[in-house]
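Presented below are the structures under discussion, each in the form of structure tokens.
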Structure I
Amino acid sequence: MTQEKAISITQLINSNWENSGAWSDIIEAMRLVLPVGEGGSDPSKDPSQWALLPGLCCQAAGGDPDATKEVSAAWLLLYTAAHIVDDVEDGDLTNDVRTLGGASATINVANGLFLSASLFLNKLHEKKQTKKLASQISTDFYKTILLMSSGQHVDITNQQMSLEQWWQVAEAKSGSFFSLACRVGAQLGIDDPLKIKGYSDYGHHLGVMLQIIDDLEDLQPLFSSEENHQPINIQKSLAMAYAFDVLPETDRVKLKEWTNATPCETYLVDGIVELLNRCGAGLYMLAEVERHLHLGLKSLEMVYPSSPAGDKLAVWINALKLD
């Protein structure tokens, strides 16, 4: 049923595109990058499942999840746009970027996704269920996007981030966006600021967990058995921010030099791994995942009665727990 609901959101998006007046070429390009059914009912493998967060929070708060269709569609479109823009800005020529025709075409497609999201936010003014909160929700969306852009700007313009900067960027780029999905959903289900904040906090911790886990996955090439390695793109990771915060100056110099080496030979990789292990960077990241898991579950426990929707939210954040 969860996957069916996610598909219904993408169908709503496609229907909106067909009636938008946009040319077929850009519609097809936007469809190409929109995540649909990529990992079954597992949100970590199928990002379209995360678009169900507003509906689940609304339902858990006692509201009608159908009231969240437009905000769910807008959120998924913005999620997709931010993802492909991030790839381009990081110089990451993924298959999506190549298929769309390169960086310039990808940015144009992202603009189409941003504007498509705005069309859905405009629809909030037309529905009886959402009309009262339409202006407030739209403003919340746009302020959150601006906050995300602020975090992305710091990410792009800094060669190496401090530990404090890394947390600020993660909270702005990922924490705020997932917080938005849960907060808006709860607002459409209940008029209780404290409970709405609880769902918002749950989304914040969920988003930050996802960012830490993404950084952990970026560390995997370090443990490759190949003799030669491509440049290791972990300079702006949480592991590096933590290492530069706690290692002595001599080790920080080595770490920076080794991670910038092209190609990164096996002996350099071994040195990087040794320094990261010495300062406990991996353990620190795992501990932070656990901390945000605990805080996310605590936020949920404070706001929702036992219900299928609330239980689903707990299952989703628990599924991110690392063994």
Structure II
Amino acid sequence: MSLLIVGTMAFDALETPFGKVDRIIGGSGTYAALAASNYTQPVKMVSIVGGDFPQEEMDDLAARGINFDGLEIVPDEKSFFWSGRYHLDMNTRDTLVTDLNVLLRFDPKLPENYRDAEYVMLGNLAPNIQINVIGQMSKRPKLVIMDTMNFWMDNTMEDLSKVLKMVDLLMVNDSEARQLSGEHSLVKAAKKIQAMGPKYLIIKKGEHGALLFYGDKIFSAPALPLEDVFDPTGAGDTFAGGFIGYLARINETSFEAMKAAIIVGSAMASFCVEKFGPGRLKEISADDIRARVDEFVSLANFEVR
């Protein structure tokens, strides 16, 4: 089934307790598309980059089944750049630099061959951009998922409220869910957020796994205990890409299918954190992914006598 991903392609500079890198490829769209391409191809990418984005990186992504008909290249401008430093617990970070650059002019125009995509992932972008993309679809997709963050809640709540009514599934972390709903209990928060529009809600809890809500149904997915976490950048986007890529492959959007998709997404995210940037995602094989998914399944597979 056809998959459309809207997100950033960028440069990152990162510092963690394990080391430092000055300029590597990143961006929500890059991570999500790499993860999704393990399950469905082509992945139709909608993004914007400057003339400084390496052609060899785009060639490598294209070879992995990522289609760039929807990529805008602005030759005389620079790509989006973000720099951050992670604290020792790897759950908190300080943003050092955010240079929006070409992202300031991002106004996506979908090619005709993108407009009938049946699965759509809207990365963490301004809500008006997310609304714009949905409005260009030639038919209602089978599944539209979106990511957002506290910045949009603080500054563009009116537009955010509009797009929440247009999507099927929202992905946020636990602090974002609490802010959006005004509730500390995640169960109460989920009910309030679902009343805003999305039928499904995923609340990501980092090293503590993720929760899937649908009506009164709740599924709790575990996190895989890892000895070393080198770089958590992009893990959430990798999770989202694995999640929707799997659903696109099996072409099913039921609660049961989403339970399996969360495990797949979690497995992909666990690879992402093992190296700086998307490097680890470029190394893994189908056998690696299958083995990692099996590890996740074993964490929650037990018998009560």
Structure III
Amino acid sequence: MIKLGILDFDTSHAVEFTKRLNHKEIDKEQWVDGAEVVIGCPGESKISPERIPDFTKTMKAMGITIVDKPEEMIGKVDAMLIESVDGSVHYERAKPFLEAGLPCFVDKPFACSVAEAKKMAELAEKKKVPLFSSSSLRYAPEIVDYLEKKPDGAILGVNAYGPASTHPRNPGFFHYGIHAVEMIYALMGPSCETVSCLTVDKTDVATGQWKQGRLATIRGNRSGPSSFGVVVYAEKGIRHIPVGTKFIYRELLKKVVETFEKKKAPVPIEETIELIGFIEAALKSSQNHGIPQKVG
């Protein structure tokens, strides 16, 4: 059994991931085998510090050992889950564990700049440890099923939509809109070259141009329904796929455990860095009246 540590309790993911991995306080259909959370550090937060006390209480109730300092977990775990909701601190939060040779899952957003993303990836490569980051929406059963079956042939383009609340520390799509970006990348793959983005008070719309002239558009909504979905344009048809969220944590955690077991992330880190570059370019474009920006 792989022993895991969790750092930062300012997101419900700390609790929800622990429930599924430790088979606690949740239906059996949500269980994930192969790893368990044994220790955690509540950490600190500049986005939602008010959430930490209650989540800490819940983690204690599930039998998780709680420590005051992140480094106290080193030597007691086989791998780490870096859970801060603030992507701008992920490099500094993951750094001591990567330096100690511990594989890490870094929750979304992986980073809030390409520069920080590359620094994390370079450290993991130097230490020869797997590094994985993904939104749970990449592994939504509806997305995975479509990719496996490819019922309409090769994918020519995608429109994705989802909620996209923002925060100054996770600007643009970095905060919640990253879920829709992740669905785009799951379906389109990497190789986006430029992005243009327009922002109004309650909506962001970004369009990326991939190699071979393929286009993908993301609509991030801050009003109206908070549902997720995609419209896939393929060789043999156009298909609207509403995307549910019931099993997305379970499916993501299966990939996290697989990463730690196989010592290899299911998504190449280069693709994750490009995805961060997409969001960074979209933000720059939205700040410059929609002028297209290069990815990378």
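Rule-based calculations on the coordinates, nothing more; no lab input. These numbers come from a predicted model, not from an experiment. Cβ atoms are built from the backbone, for glycine too; each structure is taken alone.
A few comments on the model shown:
- Per distance in nm of label points 7 Å out along Cα→Cβ at positions 43 and 243, the highest-valued of structures I, II, III: I
- When distance in nm of label points 7 Å out along Cα→Cβ at positions 131 and 179 is calculated for each of the structures I, II, III, the largest result comes from I.
- Source structure of the calculated read-out (semi-axes √(5λ) of the Cα gyration tensor in Å, 26, 23, 20) within I, II, III: II.
- Entry that produces 1.7 once distance in nm of label points 7 Å out along Cα→Cβ at positions 75 and 195 is calculated, selected from I, II, III: I
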